[in-house]
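Dropping the structures in below, format is structure tokens.
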Structure P
Amino acid sequence: MSTLGNKIDFVALISVDRANANGDPLGGNRPRTDYNGYGEMSDVCIKRKIRNRMQDLGNRVFVQSSDRCDDGFGSLSERASATMGKIKNPEEYAKVACETWLDVRTFGQVFAFKSNSGMSVGVRGPVSVHQAVSVSPIEVQSMQITKSVNGDPSEKRSSDTMGTKHVVRFGLYEIKGSINVQLAEKTGFSEEDAEIVKECLRTLFVNDASAARPEGSMEVVKLFWWRHNCKDGQYSSARVHRTVKVALKDTAALPDSVDDYTITLEPLEGLTPEIIDGV
């Protein structure tokens, strides 16, 4: 595999249609919003979905969710010890970790476990992902639900339990990110790995359906993928990301679909993105 040689920037536009894109556990699992009413998805949430897609595509991943564990290990410490338990050199430890797990050489990882005999190893990954924010304020709808399940027969109460479900009526969110060549050289992140990340972003919500996100309620509308002609980039990532312009056609109306927005791209001399339809 060839190490990545050119800086990459990307922007993904994702639609949320009557779904909970990323609930806030401290807010009753209500969809995350800022003080101005714009919807948010944490970078941790986005990276979790990318990792899930990496697994779906047959790649080894270090940070696995419990319901997707594919190697039998119950914790990160067990997974690390089984592979690198006898390695005492921090540089060798990081090298083996990057060679073993795609998400480590992609996002980086801190290895600070008791099984490491006090050794702490940090890996900085080349792929950075911003927190996603909706391009216009969102409307959160809440509904009362009844769960007719008697989970514990010893409890002397009705089997009908009241609850609340929250969804975003409709929102168009923007995910921004970049791939740094200098860090890619350190972790061994390759051109082939970059293609995997691109495919993960294009198919971000495949196999991600749940009660909070029914099938078809989350969609990658467009993925913009800029490949610079040098290591440091022809333009700053901030300037590249700003070239994607999204605006409501009617600012007085609440959006119902992506068709209610105008999506345009401001050209940059010498840098043209690959524009990909998502899933």
Structure Q
Amino acid sequence: MIQSMTGYGKSVLQLPTKKISIELKSLNSKNLDLNARMPSMYREKELAIRSLIASKLERGKIDFSLFVEITGEETSSVVNQTVVKKYMEQLRNIVAADDTELLKMAIKMPDSLNTERDEIDENEWKLIQTEIDNTLDKIQDFRIQEGKALEKDVELRLRNIDNLLQEVIKIDPDRIEGVRVRLEKGIAEIKERVDENRFEQELVYYIEKYDITEEKVRLHNHLEYFIKSLNSDDSNGKKLGFIGQEIGREINTIGSKANYAPMQKLVVQMKDELEKVKEQLLNVL
């Protein structure tokens, strides 16, 4: 069972004085690329959060966001009255404005607010951890559902390649006979006496040169191994990518040896199906 690297999960935790929203977004990436955004008071927990996300999601370009919205009377900012008054006195000498306007300007100046760093309440943090776990469960469910759609498409492409391979096997005797006919015609056009033994040797050489028996067998085996790996318990996009490369190698060899238009058309179709598989594998965990 494969999983997609594309996913989304969101959870909301309502506390007495604040609402905490947790979001996780994931896109495809060769490695783990994790970006975390959260208020400064939770920064001390960032390494623990990163470790948890990495262990669950493994790979992908991941954005983690923790937003806090104050809904009660709690606040960590206090007006620095002394500084604000000094600003108002200075501004009064610069602009003609009433106290209300001066206050609006002064409160925006540096150090007008003292922000006290809150300590994380451990009971609150346990609740947040639970919501992070819930969000991870949601994004993993999303990845599994996306993976099912990817799996269906990839299986379809592989069946198409296997069907095309059967067509290659079917027309291969006609191709070999065509090689024999072309050689005999070429010899006849020379209009010289030909050593029959030498002709047979040359014929064997060319037939062996164009023989694709091994490639057909290996390609069939690779397709079976791909399906087996696709249906395994773990999701391993990199492994499937390596098998896909081997499939492509055999298809290319068949194409280079074919020297037969009907077979080359089948090879082109196989390459097209394989490219679609490779595009899907870029998003497989």
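Any read-out appearing in this document is the output of simple, stated calculations on the displayed coordinates, not a laboratory observation. Note that the structure is predicted; figures quoted are calculated from it, not measured. Cβ atoms are built from the backbone, for glycine too; each structure is taken alone.
One of P, Q was used to compute log10 I(q)/I(0) by the Debye sum over Cα atoms at q = 0.09, 0.10, 0.14 Å⁻¹, and the answer was -0.68, -0.75, -1.01. Which one was it? Answer for the origin of the read-out: Q. Kindly point out which one of P, Q the value 0.7 was derived from, the read-out being distance in nm of label points 7 Å out along Cα→Cβ at positions 17 and 257. Corresponding structure: P.
Please state which of the structures P, Q yields 3.0 when distance in nm of label points 7 Å out along Cα→Cβ at positions 25 and 137 is computed from it. Matching structure: P. Taking relative contact order in percent (Cα under 8 Å, 6 or more apart) as the criterion, the highest value among P, Q goes to P.
When distance in nm of label points 7 Å out along Cα→Cβ at positions 41 and 129 is computed across structures P, Q, the figure 1.9 traces back to Q. Among candidates P, Q, the computation of helix-only ellipticity at 222 nm (-39500 (n - 2.57) for each DSSP H run of 4 or more, over all residues; to 500) that gave -6500 used structure P. When Rg and Dmax of the Cα atoms in Å, for residues 121-184 alone is computed for each of P, Q, the one that comes out at 27.3, 90 is Q. Among candidates P, Q, the computation of distance in nm of label points 7 Å out along Cα→Cβ at positions 89 and 177 that gave 10.9 used structure Q. One of P, Q was used to compute FRET efficiency 1/(1 + (r/R0)^6) of positions 169 and 265 (r between Cβ atoms, R0 = 25 Å, to 0.05), and the answer was 0.40. Which one was it? Of the structures listed, the value fits P.
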